[in-house]
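What follows is calculated from the coordinates using simple rules that are stated; it is not laboratory data. This structure is a prediction, so every number in the text was calculated from the model and none was measured. Cβ atoms are built from the backbone, for glycine too; each structure is taken alone.
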Structure I
Amino acid sequence: MRNIIEASKFVANRAQNVKIKRVKIKEFERLIDQYSSKPSPKWKGGLYLKEAEFFILWNALNFKFWEKKGNYIHKNVNEFNGNKYYGSLGLAACLRRAISEGVPLYDATYLKKINLNEAERIFSGSIRMPMLEERIKILHEVGEQGESLNTFIERTEPELSALVQELIKTYPSFNDASKYGSKEIPFYKRAQLLFQMSHTRGDLKIKNIEETTVAADYRLPQALRELGIIKYSKSLANKVDRYKLIPAGSIEEVEIRASTIYACELIRQQFELPISRIDNILWRFGRDCTKPHHLTETTAY
């Protein structure tokens with residue numbers, strides 16, 4: 001979406017804590033063949049259901065699956081059908097497990113009234129689900145609409161920007177934007193992912209789907225930093241490497257996310273690859289990186 005790219009360019013060109021090293025963009029080339037020939041991780045267990053309601057609910061809750069205790073990062077593990085899943089896959093496992101047990105997760109009346117005990121049971125795992133109270137608030141928000149979760153899709157033109165804007169209007173928790181000075185910087189990570197996945201699976205045919213940006217989250221800036229495409233200031237690098245929290249909406253965090261999006265736009269221009277492929281390659285490379293990713297407690301990613 002051009003407004004996201006332009007806003008990210010605005011930040012990247014002024015950033016003091018994160019710099020894009022254009023000369024290093026060529027380093028991405030070595031990943032293209034490496035990760036094209038390397039098969040993608042297989043998702044076992046039939047986690048993702050076809051219903052639009054499932055994807056809306058999953059994306060609404062798809063953020064932060066770790067807890068920081070001292071200098072250690074504890075990641076949540078969830079089980080479904082005898083398999084263990086981490087992160088966003090673990091969330092999908094929780095939803096599938098609850099649905100298989102008859103929990104009415106598509107019922108707005110139920111979601112509007114869900115309480116802490118029920119949420120703890122639905123999202124049980126190796127550790128207490130991080131930011132559980134925030135997830136409950138989002139479930140209440142979804143339930144407050146009092147209509148089918150996919151109603152906004154049925155009433156909206158099947159075009160990326162229109163769908164994102166209607167989603168944000170219907171469910172404000174998807175409104176992923178931050179201030180940089182007086183300027184609002186949109187990211188819309190979870191909203192874009194919802195429609196990108198639905199389109200890729202063939203559930204929805206969405207016009208202009210190629211205008212999605214990469215996911216401005218933890219893994220991609222980690223990968224870009226490892227490649228040398230983005231470089232942190234000494235102060236920021238010290239915080240990230242020592243597992244210090246970077247506050248959500250802070251100048252440092254906004255610069256990390258915006259520089260990630262704009263750096264990937266420069267990669268797209270240089271290599272003429274679909275942005276979804278760039279995202280996939282960097283995400284997979286990021287899982288193999290030695291440098292840690294930044295830590296931000298946020299519902300945005």
Structure II
Amino acid sequence: MNRKPTAYALLLVLMACVFSGSVGADCKLDFAESLMAEKDYFRAITEFKKIKFFCADESLRQFCDLKISEAYLWSNKYDLSISVLGSLASLGGLNEKRMQEVDILLGLNYLGMRVFPTAQGYFNKALDAGSSFFPLLYLALIDAEDGKWLESEKRLVLAMETPEAGPYRSAIEELRSTVRRGPSLESRSTFLAFTLSAAVPGAGQLYTGHPVDSIQALLSVGALSFATYGFYLYDSSRRDSYLLTGLGIFVTALFHGANIYGATRTAEYFNAKQKEDFLASVRESVFSIWLEIQ
């Protein structure tokens with residue numbers, strides 16, 4: 001039996017399957033990007049992996065890796081995103097623009113993990129390589145995270161002057177106005193909360209906006225103080241060793257110390273929450289620009 005025709009036929013069928021798969025995968029690029037726009041990141045990852053598997057175009061394969069890492073990034077799978085970017089960079093052959101995109105995505109991953117010095121290093125690297133708009137935008141965000149409001153505003157001004165800013169200048173100007181309000185965020189003094197609670201149990205909690213905790217502290221310390229006074233009267237009548245009085249004083253002092261500590265902690269929590277709520281709006285504005293451009 002002559003096996004040559006059979007072999008040729010199988011080869012032709014295989015080539016046809018690969019070619020049709022390549023064409024089909026190429027056509028799915030728009031679908032994968034629409035999934036990214038819909039924030040259906042894990043389905044998007046699957047589609048980009050399919051495209052990469054069937055595609056022979058190295059540039060498109062690199063693009064798929066970047067989109068996969070981005071999808072992992074927005075899914076908070078930072079380790080997976082960094083792994084994809086590391087593999088992509090280690091293969092070599094990336095042009096300058098692709099390398100800048102890798103650095104920006106690496107910076108975003110470390111920004112998400114709140115490792116600000118490492119993130120700053122990658123953004124500065126991209127900035128030095130010629131990419132300016134996004135590195136400046138994210139460096140401004142890092143400055144805001146660190147409470148460096150003036151430096152953040154200066155970075156935003158520089159970002160507005162880049163050619164890429166174009167239609168996003170109004171959004172950046174609004175972001176700049178938001179950052180300018182950073183130094184005037186409402187806050188509570190931990191020292192004042194400490195002093196008020198030391199003078200009147202619960203007064204520090206009331207000052208920091210926790211009325212329920214304030215009432216609990218006042219009633220607890222008040223009840224223990226009253227009980228201690230009762231112990232004192234009892235020990236006085238018996239001319240005893242005042243053991244119960246000493247025990248009452250110790251427990252009351254313990255609760256009062258906890259009340260004072262709680263007041264300073266609630267002041268710290270109030271300040272942290274004010275800053276976090278404010279920064280959440282800044283982050284949302286920054287990332288909305290990225291997503292809109294992508």
From the coordinates of one of I, II, helix-only ellipticity at 222 nm (-39500 (n - 2.57) for each DSSP H run of 4 or more, over all residues; to 500) came out at -27500; that one is structure II
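For which of the structures I, II does the calculation of semi-axes √(5λ) of the Cα gyration tensor in Å, for residues 93-156 alone return 21, 13, 7? Please report the intermediate quantities before stating the final value.
Numbers: I: 22, 13, 11; II: 21, 13, 7.
It was calculated from structure II.
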Ranked by mean count of other Cβ atoms within 10 Å over residues 29-36, the structure on top of I, II with the greatest value is II
Highest-scoring structure on FRET efficiency 1/(1 + (r/R0)^6) of positions 53 and 277 (r between Cβ atoms, R0 = 25 Å, to 0.05) (candidates I, II) is I
From the coordinates of one of I, II, distance in nm of label points 7 Å out along Cα→Cβ at positions 109 and 125 came out at 3.1; that one is structure I
Value 24.2 of Kirkwood radius over Cα pairs in Å was derived from the coordinates of, among I, II, structure II
Value 11 of relative contact order in percent (Cα under 8 Å, 6 or more apart) was derived from the coordinates of, among I, II, structure II
